[in-house]
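What follows is a set of structures to go through.
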Structure P
Amino acid sequence: MEAERRLDPHALSDASRDLFDLPETAQAHALQYSMVNFVPLTEPLLDSFELAHIVEIGCERGGHTAYLADYTRKRGARLTVVDPAPTLEVDLTQAQHVTLVRERSVVYLARSSEPADVYFIDGDHCYATVSEELARLEVLLDPARPRAVLLHDTGWPWGRRDCYADPALVDGVHPHTSPLVGSPYEDGVAKFGLESGGPTRYALRAGGARNGVRTAIEDFLEKSTHPWACRHIPGFFGLTVLWLPGALSPAGREAFQQFEAALDRTASYLATLELGRVHLLCALDTARRAAAPAETPPTRTRRRRWPVLGWFRSSGA
C-alpha cells in the first residue's frame, strides 16, 4: 500500500540517528505537503472513535490514502476516497474495504445519506468549495454523534488565498493568475517566494473576505448551529481539526483533551518552525528560478499546486 518513499531513520549516519525521532509515516519530499505528516497527532484521535467509516476528500498520489487504507483495515472500518481525477500511485484494487469515488466532493456530499465518523478534506483549496463542503456536512452530521472533520492547507499559503484546482470552477470573486510566486512576506505577487504553476489558478492577492480555506472555516463556524470545537496545527501548511465535543465517549474526551493540551504547549513553537521551513522553501525556489531564468515552468497535473524544486527533491512524491 506504500504510495511514496518515506524518510528512513536507518539511512541517517550513526552520529545523527539518535538526534531524530522520525515516525514511520514521515514524508520524503522537500515540500512535505501530505496530511500523512500529521499522523502522530491525528492517529490518537482516530483511535478514540468507535470507527466504522472514514471519508477522504482529495487523494492526489495517495500518501495519506495508503496510510488510511492500512489503518481502516486494521480497525475493520470502511474508507471512501473522493476525487474527480485521482493520480494515485497506490494499488487499492485488493482493498475490499476501500471505495474510490471519482466525482467532486460537493456532489458526493450532496447525495450522501450515511455520515462517516471522520472526514479528511484536502481537495479544492478555495473559499467557495470549502464553504459548500462544510455546509453539506452541517446538514449531514448529527451533533449528538461523535464526528470529526480535519481540513488541510489552512496555514500559509492557502489559508488566506484561493487556489482553484479546476479553472472552470473559478467563481469570479477574486482576480486570479497562474503561475503565482507567493511569499509569507507579501500579500500580492512576490519575487522572493515559492512558485505554484500548472493549470491551477490562484488569487492575485491573499487576505480579505471570501478568500482561502481558513477564512471559509471561520465563516462557517460563525454561522453553524452545531457546537463545534476547533484547533489549528500550524505546521506542514496547516491542519485544522473540528469536532463535536459533547458527543464524545470518555475515551474520546480524553484523547481530544490531550490533543488540545499538546497544542497549548507547542503551537507557537510549531509556528516558528513552520515559518523557518517556508522561508527556506521560498529561498530554494527563488534560487532555482534565478539559476534558470529562461526555463519553462514544468507542466503540472491538475492537482499539483507546487513546482518541482529541481535539485532539492526526493523521488516518488
Structure Q
Amino acid sequence: MFKYNFVLILITLFFAFSFQGLKFFGDDDLKLLVDKTLVTEKGQKLRVDTQAGNVKITSWDRNEVQVKIYGNSNTEENFGFEVNSDASGIKVDGSKKAGVKSLNNISLKYEISVPLDYSIKISTGGGNVTLTDQNGSIEISTMGGNVSLGKITGDIDVSSSGGNISVDQNKGILKLSTAGGNIKAKNFNGNVDASTAGGNINLTGSNGKVNGSTAGGNISLDYSGKNYGIDLSTMAGQISVELPSDIDADADLSTMVGKVKCDFYSSEGNKKFSSLKTKINNGGEPLNCSTMAGNINVSKK
C-alpha cells in the first residue's frame, strides 16, 4: 500500500530553488499587458500553458473568453504571450522570449473569464491556480503553487510538485496529487483519489470510492452514503474516519506503532488493538486503513 515516488520530493526542492527569483504574489506596479476577448462556444476548452505566473479563472454568461494578463516591467521585457482560438476552443501561451536565460523578479498573473459550461486545462511552471463555478472537466498542473477549486461539476485532475490542493463542492471524479502539500476536499460527490508525499489529507463527502495515501501526514475522512470502497494509508500519521451508523463494510485496520479503535466493533472493556478485521453491519466493500506509526479511529456519526 505504501507506493510513493520520492523523486517528486526532489523535484519540489528543485523548483523551490529554481523559482526563488520569481515574484508571484505582489501586485505592486503591475500593469495590463494583454487584454483580449474572443468569441467561443459552450462546451469547448480553455488551454493555458505558461512558464510562470498565477492563474485565476472565473465563469460568466457570455459565449466569450476574456483574457487579461498583468505583469511588472521585467515581465513585459522578458515574457511573450499568445492568445488564439481554434476549433476546440481558446489557447493561451506565456513563455520567456528568445535569448532570455533567467526569470528573475518576475511578477505575473492571468485573469480569465470563460462560459460556465467550459472545460479547462492549465499548466504553469510556477504559480497558484484559482478556479470557481465551472461545468466541465478540469486538468491542472503546477510545479510550484497552490490550487484552489470551488463549485465544479465535472471530473478534476490536479497535480502540484510543491503546494496545497483545496477543492470545495465538486460533483464528479477527483484525482489530486501533490509532492509537498496538504490536500483538502470538502463536499465531494463521487470517486476520490488523493495522494501526497508530504502533507495531511482531509476529506468530507459522499457517494464514491475513496483512496487516500500520504507518506508523512494524518488522514481524516467524514463520509456519507453507500460504501463503494475506502482505502486509506499513511507511513507516519493518524487516521480518523467517521461513517454512517448503517454503513456496510469489510474492515481491515492495522498499525505497527499505535492503537486501533472502532465504534462498530464491540470488545470487552473497550479494548484497543494494533490490528482488527471485522464485518461492519452486513459486510460489503472494503474499509482498509493502515499506518506504520499512528492511531486509527473509526467512529459512528
Structure R
Amino acid sequence: MRAFLLIVSLLAAVSTGVSAEPASTSSATPAMRAQSGALAATWEQQCNAGDGGACNNLGMMYRLGEQVPQDDARAAALFQRACDHGSDVCATNLGVLYMSGSGVPKDLPRAANLFQRGCDSGHGMGCEALAQMYAFGMGVSADKARAAELYRTACDHNEAQGCYDAGYAYSHGDGVLTDFNIAIAAYEKGCRGGNFWSCTNLGGMWEHGTAGKKDRQKAGFYYHLACDGGDGMGCVRVAEQIVLSDPKEAAVLYQKACDLRDEHGCGSLGLLFESGIGVSKDKARALSLFRQAQSLNPKSDITDLLNERITKLTKGH
C-alpha cells in the first residue's frame, strides 16, 4: 500500500480552532504576540473554569509551540483535562502523544482506547488512527477487516486520508471483498477532500476500466487534479498520456514529478534524456536522473530497469 501518513503526524492536522501550523515568533509583530498571549491567557482561565474545549485548544498551542513554549508534557496534561471535562476531540490529540511517547510514557493500548473514543464522537482522524493500528497490529490485534471498516467510518466523517485508505482496501481486497463501487465513491470523496493520492488512483481506475467503461478523458481529469495538487504520480500519469504526442510537455511533467520526489518521474525523464526524445540527448543527465530515482526509493517497482540503465551508461567508464 502506498505510504501511510505516520500516526504521529496526525496531530498537526487536527481541527481544534488553533492553526495547525506553528506561528513564527520571529516574524510576529508585537501586536500579534500580545493578541496570541491574551488568547492563551483566556483559554487558561476558561480551562480552569471547566471548559474542555479551551483546555484542548491551549494544549494544541503547547503541542505546536504556538506563541507559548513547546511542551508535550504540558500539552498532554491539558488534553487530559479536556477529556476529563467532557471534550472528545482531545481524545485523538492525547492518543497521538501516547502513540509516540511524546510528553507521556508510550502506551499503545491506551492510545487505541483514546482513538476509539475520538472515533465514537465523530472525529474522523481518531477513526483513521485507530484503523492504522488495526492494520499494523499496534496495541491491538491485527485485523484488516476492522481497519477497512474504520477507514470507511473515517471517510464518512470527512477524513480524506480515511477515504483514500478505504478506496485502496476495497479496490485491492485488502481485508475485505473487492468492491469497486465502494472504492470509487471513497476515492472520489477523498479527491474532493484534498487527498490527491485518491485522485491518482481514481484516474487509474477509469483508465484501466476498473471503474466501469474505460474513459481516458475522465482519467486525465483526475490525473491533472492530482498533479496540480502535488502528487508526483499524478504528473507521471498525465505525462504518460501525452508522451507520444507531445514529448516536450511530457518532459516538463516528468520533471515536476521528479521535483516532487517521485522516482518514476526521475526515471522517465532520464529515459528521455538518454534517447533525446523531447529534450536534447544528454547521457550524463540521464545517468544522474537514474541515480536520483534509485536513491528516492531503492525498493521501487522500477529498480531493475534503473539498474539496467545505470549499468549500460557506466559500462566502460
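Of the structures labelled P, Q, R, which one yields 1.9 when distance in nm of label points 7 Å out along Cα→Cβ at positions 154 and 226 is computed from its coordinates?
Working: P: 1.3; Q: 2.7; R: 1.9.
This figure was derived from R.
For mean projected area of the Cα convex hull in nm², for residues 50-105 alone, which of the structures P, Q, R scores highest?
Q
Tell me which of P, Q, R gives 0.60 when you compute FRET efficiency 1/(1 + (r/R0)^6) of positions 178 and 258 (r between Cβ atoms, R0 = 35 Å, to 0.05).
Answer by label: R.
Work out which structure the value -21500 belongs to, where helix-only ellipticity at 222 nm (-39500 (n - 2.57) for each DSSP H run of 4 or more, over all residues; to 500) was derived from one of P, Q, R.
Label of the originating structure: R.
From P, Q, R, which structure was P(r) over Cα pairs in 20 Å bins from 0, in percent = 28, 47, 24, 1 calculated on?
R
Out of P, Q, R, choose the structure whose coordinates give relative contact order in percent (Cα under 8 Å, 6 or more apart) equal to 7 when calculated.
R
Read the figures in this text as sums done on the coordinates, not as results from a lab. All values reported here derive from a predicted model rather than from experimental measurement. Cβ atoms are built from the backbone, for glycine too; each structure is taken alone.
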